[in-house]
Structure 1
Amino acid sequence: MSWTTFLQSIAQSHQQGLTPHEMEVFLCLREEPGQTKQELLEVYQTLHSPIEEEAFTQRLRTIYRKFSIHGKGYKLPQLHRHLSDRYQQSERDYPRFGLNRIHATFPTEAYAEALHRLIQEGGSEGEVAILQTFAPNLDHYRQHLIACLERGVRVRILLAWPYSLAAGLRGEVLKRYASNPAQDDLDVQSCVIANLETLEEVLRRSPADGPLSIRLYDTLPSLSMYRAGDLLFAAPFLHGSLAIHTFQMELDLQASDPLLTGTLLKDFELMWTVARPFTPSPDQAWRNALRILFTV
C-alpha cells in the first residue's frame, strides 16, 4: 500500500473525524521525515488554494489534537513519527488479514478481471456475490454475470427492497449530504428496480437452471460488497457518497487470519438469511409481487 493510499484511508476514517479542509492539509504530508510547516503550507497552496498562515496553522492544531499530539516541542515531527509507525505496522499486518490494497474508488476493471478469471475456471466452487442498496454499476457486468451462469458459477445478489424504510433513508442521506450535484435527483427506489430489470435480462439470456439467487432486504447494511471467487471489494456506506465512489478495501479471502474477511462474510450470510428471495422472472408481472414482498 502506498503512502498516499495510507493517508487517504486514515483521512476518510470516522475515527479521526477530519473535516474536508483538514483532510486537504493532512494529505499534503510527505512520506519522508523532516518536512517543515512552511514546506507543508507551500504544498497545500500549490495543490489547493492560497490560505492565510494563521488559518492554516489552526487547521494543523486541530489535526494535532485529533491525533492526540500534545506536549511541548514541534508537533509536526511528532505527527510524522506517529503516522510512520502506523504505516510500518500496516505494511506488516495488512497481508496477514488479507488486505491487498485500498482503492480510492471502485476498481471497475479490476473487478471485471476477477470475474473473467472466475469464468475461465468455471464450476460451482467459485462464487460471485454482490451486496448493495442498489448497484449503480450492475449493468456494466451484465455479460460477465451471464457468462458466470453459463459456466455454472454461483451468483448471489443482495439488494434493498425498494419500498423499504432502509431504501428511503439511504436515498435521503445521499441527497441531503450530496457531494455530487447529480445525486440531487437520485431515486433509490427506481435504481433498485433498474437493477432488477438488468437481472431480468440476465435470467432471460441464461440457462433456465443457472445458479442465480436474488434476495431483497429491509434492514440497513454497513458495507457494500463485491465478491468474485477469492477476491472481495468492500466499502462503507457514507453520508452523501455512493459506495462505489468511496474508498474500497481489496481483500483476499484466503488470508491466514480471517478476522477481517471472516467478519465481512459472516455479515453477508446474516443478511442473506434475513432477506427474502425474489426473482424478476422474464415475461411475468413481477413488479406487483415486488411491491408486496414484505407486506405478506
Structure 2
Amino acid sequence: MKPQVFGAIEVHKLVEIERLAVDATWLLPNVTPEHLAEHREWLAPQHMEPGSDTFYLSFHSYVIRTPTLNILVDTCNGNHKERPSMPAWHRLETPYLERLQALGLAPEDIDIVMCTHLHADHVGWNTRLDDGRWVPTFPKARYIFSRADFAHFDAMHRAGREVNRGSFVDSVLPVVEHGQAVMVDPGDVVDADLSDNVWLEGAPGHSPGNVNIFLKAGGRRACLCGDVLHHAIQCAAPELSNFADFDSAQGKATRAKLIERCADSDILMLTGHFPDPTAGRIVSRAGGLRFQFADD
C-alpha cells in the first residue's frame, strides 16, 4: 500500500505476514459454492486464487503519523508467541520491528497503540519476550483497549479459561500490569490533539467491544475497520460471518451498516486483512457492491 496522505497526517501499512492462503469455508463458514461462483470473477486473482476456493489474507498494522504523535493500529501476531492451535501464527520470527525501523521509527517512538479488538492477531506485538518475560514492546506508548472487550475476556481469564489462544495472558495483561493500558468506550477522546481527526465508533459483533477507527483530515476520510470485514466478498455479501465472531447476527448488522455508510462515498477503507494494495473503496457495480482498490 502506498502511504495515504490526509493533510498533515500520513498512514503507512506495516506488514507482518504479506499473504496467507486459507480455505474460504475456514474463514467464512457460511460461504456457499453459489457465493464463490457469483463473485469469483472480480475477486480473483488479488483476493482469491484463480480456479480454487482459496482466499488470501494479509496480517498488517497501520502507522498513523501526525505532526505530534506516532500511532500504531492493531499489532498482528507477534514473535515467539505460543499458538499451537493456529500453526500460521505459532512461534513466528518475522522482521516486523525492522520494517517499523524502515519507516523511520523505533519502538520508543510510538506514542499510542490502538487495538480495534483484543483477538490474538491484533494484539501480538503489544509485547515482546525479554529474559523470559513478556514486556510492552512500545515502552512509552499508551495502549488503547476497548473497555467492553477487556471486561469480557478478563472475566473468561478469571474463570480459568484460555482466552484468545493465550494472547490475553501474553499480549494484553502485561500491558495492564505495566500501567500502560487505557480502557475506552466508543466516543471517548483518544488524544486531545486528535479530537477532530481520529475517533472511535462502536462496531460490536466480531468481539463484544470491537471498534472502528475513523480518520478525517485534509479533506479526506478513512475508516480503519479491523475485522468488521475480513474479506472483500463480504462487501457484496455481508451475511457471511467469520468463524471467530462473538455474535454473528450482531456482526452481520454492524457490517451491513458500515457498508451502507461507506458505499459510493469518499471514505477510504483501510482494512485489517485485505492483501496488498489493501486500501480501497466500496463501490456499486453491475450485480451489486464490490471492493475496489485505491489508485493512489
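Please treat every number below as a calculation from the coordinates, not as lab data. It should be emphasised that the depicted structure is a prediction, and the values quoted were computed from it without experimental measurement. Cβ atoms are built from the backbone, for glycine too; each structure is taken alone.
From which structure (1, 2) was helix-only ellipticity at 222 nm (-39500 (n - 2.57) for each DSSP H run of 4 or more, over all residues; to 500) calculated, if the value obtained is -5500? Corresponding structure: 2.
Among the shown structures 1, 2, from which was the value 14.6 of mean projected area of the Cα convex hull in nm² calculated? The structure behind it is 2. Hey, semi-axes √(5λ) of the Cα gyration tensor in Å, for residues 53-100 alone derived from one of 1, 2 reads 25, 15, 9; which structure? Structure of origin is 2. Taking distance in nm of label points 7 Å out along Cα→Cβ at positions 133 and 173 as the criterion, the top-ranked structure out of 1, 2 is 2, with the highest value.
For distance in nm of label points 7 Å out along Cα→Cβ at positions 213 and 245, find whichever of 1, 2 sits highest and give me its label.
Across 1, 2, distance in nm of label points 7 Å out along Cα→Cβ at positions 213 and 245 peaks for 1.
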